[in-house]
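Take a look at these structures.
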Structure P
Amino acid sequence: MSRRALQMLLVVLGLWACKGLAQPVSIPRIEAAETEFAQALQAFERGDYGLAYRQFRRVIDAYPPHRRTTAAWIMAAKTLYRLGEYDHVIAWTETFAVRYPTSRYQREARRLRQLAEAALHRRQQQARMITLGILLPMDPDNAPLTQALFDGIRLAVEARNADSLAAPVRMVFRDAGTTPDQVQEALQQLINEQQADLVIGPLYSEQARAAAEVAEQQGIVLVAPLATDEAVSAGRSFVFQANPTLAVRGQLMARMAVYGLRLDSIGIVAQADDLTAQRMAEAFQMEVLRLKAAVLFYKRLPSPQAWAQLTRYIGRDTLAQVQALYLPLSGSNAPMLARAALSSLDRAGLTPRVLGNAVWRDVQAALQASRYRVTFSNDFYVDTSRADVKVFMHRYHSLGRSETPDRLVYTGYDVTRFLLKQLPDRSALNKLADRIRSAPLYQGLSIRLHFDGGQVNRALYVHRYRDGRLELLR
């Protein structure tokens with residue numbers, strides 16, 4: 001045999017030997033394992049996952065490797081997933097990947113592991129989840145107000161949930177109805193059925209008083225965004241008012257007058273049938289006196305027309321004795337009454353400093369108001385030049401809203417942001433009421449919030465008219 005022929009023979013023999021070595025090892029079929037695998041599948045399909053898992057494990061553990069071994073591994077993993085044993089699924093599929101690296105089920109094992117990891121993450125998120133209850137009326141008259149407030153709440157929750165480090169928040173909603181009984185029933189449902197951890201709402205003082213009873217009994221923090229009636233939170237530990245009460249407004253303006261403006265002789269004028277203005281005036285008077293300044297007079301005017309005749313009802317000499325006049329007003333005609341009062345002082349040739357409440361921002365007589373350095377407390381102010389306000393407006397328009405966000409939108413946002421800042425995680429719920437009371441001043445996009453150890457927000461802006469312009473004083 002020639003040398004070349006011998007080489008060719010060796011090559012052929014080598015190829016034949018390699019082919020023989022490459023023959024796959026036969027995987028046995030074990031009838032008992034086949035039967036038990038079929039029984040396990042039936043248990044899985046009828047939803048008996050505990051039994052199915054035990055049977056798939058027996059198919060794996062009770063026999064040497066066989067034709068159903070890897071399929072049983074994968075089905076055991078699927079069964080564990082259905083049982084919610086996500087940690088076990090992850091460990092099981094990782095072991096499978098190492099033990100059977102060439103299995104045709106590797107892709108399915110990876111898919112199951114990814115599903116289990118995602119489900120485990122969701123479970124962990126749910127364990128951290130904070131449930132925010134929203135209790136607002138949905139009757140035709142109030143639905144637009146509810147929508148505006150809800151838009152702000154929603155944007156605040158979305159901003160919170162964009163922070164992966166903070167506990168996520170979900171919103172649950174109930175129609176507050178229009179009667180005290182309806183609002184109490186709705187709040188009970190929020191707490192007992194939807195597991196609300198805290199609640200924002202309702203809109204008005206009457207409903208808020210009714211809701212406050214339930215919240216206090218249940219020990220659930222409830223924040224009324226608009227109510228100004230002191231009875232809503234008086235004597236309670238879990239009920240808060242984001243909108244300063246009428247008494248607080250009077251008190252804060254008195255402090256500004258005495259401490260901020262250094263006034264020590266003040267007169268007060270309010271309309272006799274304006275109960276809102278009278279409550280502010282009474283609180284103002286009490287606080288001024290407590291601070292050891294003088295209230296030279298407190299005049300209750302008999303009618304709206306009397307604002308144009310201050311010298312007639314009070315007397316020019318009496319008016320001339322005070323450094324400032326506190327003129328609280330309310331109602332839709334308040335700006336007109338404010339201008340009438342200023343014109344009355346114009347005619348008398350007197351220029352005391354005029355102090356007031358938020359309605360003075362709409363006086364529409366900036367030059368005239370500047371002569372009296374009109375200074376007033378204000379619960380709502382938006383500086384549209386702020387970058388964060390511009391971002392907020394863009395986000396609001398992304399909801400499909402074409403109009404400029406109104407007061408309720410901003411209020412819903414600011415109140416919710418403030419509350420969620422006190423809740424970095426679920427553990428903070430245990431001390432939420434204390435955290436609200438002790439929280440530092442919060443400067444929102446439109447409102448300030450500072451409960452200063454109590455149940456009522458005590459933070460306001462102070463504006464004044466100067467040189468024909470309205471400016472922020474404090």
Structure Q
Amino acid sequence: MNVLALDIYIGPLRAGLLFQYGTGSTAITRLIPDEAFWSNPASPVFSWSATDDDAQRREIFWRSYVNTPFFNAEGGRLPAFFQNLLPEGPLRRHLEQLRGCGPNDHFDMLAACGTDLPGNVYAYPAHLDAQALAGVVTQHHDALEMSVTADPLPDATSLSGVQPKLALVQQQGRYVARTRDAKGTHIIAKLPTAEFALLPEVEELSLRLAQAAGVTVCEAWLAPMDEIVAEQPFVLGESRQFLAVKRFDRGPEGHIHCEDFAQILRIQPEEKYTHPAASYAAMARTLREGMSLPAEAGEGAAEELIRRVMVNEMLGNYDAHVKNFGVLYRDGRTPELSPAYDVVAYAAYLGGRGHALRFVPGGEKQARLNAQTLRRFCNATGMFETRVRGVLNEAVGKACESWPQMIAESGLLERQKQNLLKHFEACDAVVSWRARRAAGAKRRALKSAPGKVFE
């Protein structure tokens with residue numbers, strides 16, 4: 001029986017051996033934890049879903065890896081933590097062609113991107129003799145043969161999402177292909193697409209609108225396509241600009257560990273909308289109570305999350321699933337909500353309503369954020385409703401005061417501006433805010449006061 005194996009590292013520290021035993025529907029993929037890493041309470045975070053402050057529970061967790069879902073997957077898939085590291089969309093298809101692997105060969109795709117995975121994860125081909133291999137995989141019950149796993153592709157980067165993307169390095173006004181020795185600012189180049197006109201421009205505006213409403217967003221800017229000095233294999237739209245997004249998981253000292261909420265909640269990527277654990281309340285409660293943060297920091301992170309949900313509703317960003325929220329570990333151990341990313345006002349293109357996720361487990365699909373929804377959300381998370389109301393009222397007020405002019409002055413097509421403004425002004429929260437503001441102005445003549453939406 002053939003076995004594929006990768007050594008998994010968090011930065012310079014070996015965290016375990018990931019192997020795949022068998023093929024097709026009978027294949028087993030398992031991470032065998034490295035005792036030196038997992039038994040050391042000072043080790044950096046691998047995944048928050050595998051973290052426990054209690055030393056005894058932590059040891060039971062990793063020592064029982066054979067029967068623990070976090071470490072295992074079947075049928076050729078990878079455990080959820082690793083499956084969510086893989087590239088998606090056009091980039092995935094391009095890398096499959098370069099690598100010569102099939103669309104369901106997730107293990108080889110992980111190996112191909114092994115030196116430039118999200119966060120501080122590395123995957124290198126493992127080299128074990130037959131005896132050592134049989135010992136770790138089947139405890140010497142089967143005769144095994146080590147299959148050769150090719151080295152990582154030198155320019156393969158794993159990026160999620162369906163938009164055409166490149167991983168580049170900004171150097172002296174140009175954007176060059178990432179290499180081992182490339183120095184500069186690591187960026188994700190989000191390219192124009194034929195499917196959605198001016199998509200880079202729409203996303204850039206969406207991020208600025210979100211920031212104007214009080215959201216902490218990733219750093220991004222528009223740049224000319226002719227500044228890219230790298231091969232790009234995609235069929236692109238007519239826009240001559242791309243969106244350069246500075247990678248918050250890369251810094252002057254190297255990779256910074258991070259993970260998205262699909263990893264934290266142990267959700268496979270194809271279930272990012274539908275899994276029972278995939279809800280805004282589950283993410284907020286994890287930030288507030290499940291990450292050992294000081295009370296004020298956890299509360300602030302949960303409030304920022306629901307602020308982003310409100311902004312997504314006003315933007316018509318119907319695609320905010322669990323992979324579009326994540327955490328950073330700047331020091332390797334302390335979690336913080338990552339800046340907002342993949343914020344796109346799809347209302348500029350098409351009509352719609354609601355959100356990608358339920359607000360609470362088992363709740364209504366595509367619900368809108370109103371007083372009733374907010375109460376259920378707060379009941380599910382333990383957040384103080386009056387305090388959350390204030391957060392949302394402030395975000396809606398800032399949007400009402402700044403967005404119309406920002407949209408009007410943007411470089412979008414006129415029909416896109418009209419679509420976006422129409423969606424924004426029709427939002428229940430915006431209608432309510434404007435009505436209350438008008439009523440207040442009438443009562444107090446010229447002295448106006450911001451309206452309250454969630455009462």
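Just so you know, all these numbers are worked out from the coordinates, no wet-lab data involved. Quantities reported herein were computed from a predicted structural model and do not represent experimental measurements. Cβ atoms are built from the backbone, for glycine too; each structure is taken alone.
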Original post:
Which of P, Q yields 141, 58, 41 for Cα extents along the principal axes in Å, as computed?
Top reply: P
Subject >> For helix-only ellipticity at 222 nm (-39500 (n - 2.57) for each DSSP H run of 4 or more, over all residues; to 500) computed as -15500, the structure of P, Q it came from >> reply: P
Original post:
For distance in nm of label points 7 Å out along Cα→Cβ at positions 171 and 195, which of P, Q scores largest?
Top reply: Q
Original post:
Which of P, Q yields 0.95 for FRET efficiency 1/(1 + (r/R0)^6) of positions 27 and 123 (r between Cβ atoms, R0 = 30 Å, to 0.05), as computed?
Top reply: Q
Original post:
Just checking, which of P, Q has the largest value of distance in nm of label points 7 Å out along Cα→Cβ at positions 307 and 427?
Top reply: P
**OP:** Assuming 0.93 is Rg/Rh (Cα atoms, Kirkwood Rh), for residues 283-378 alone as calculated from a single structure, say which of P, Q it is.
**Re:** P
Subject >> Comparison of P, Q by mean count of other Cβ atoms within 10 Å over residues 35-42 - largest value held by >> reply: P
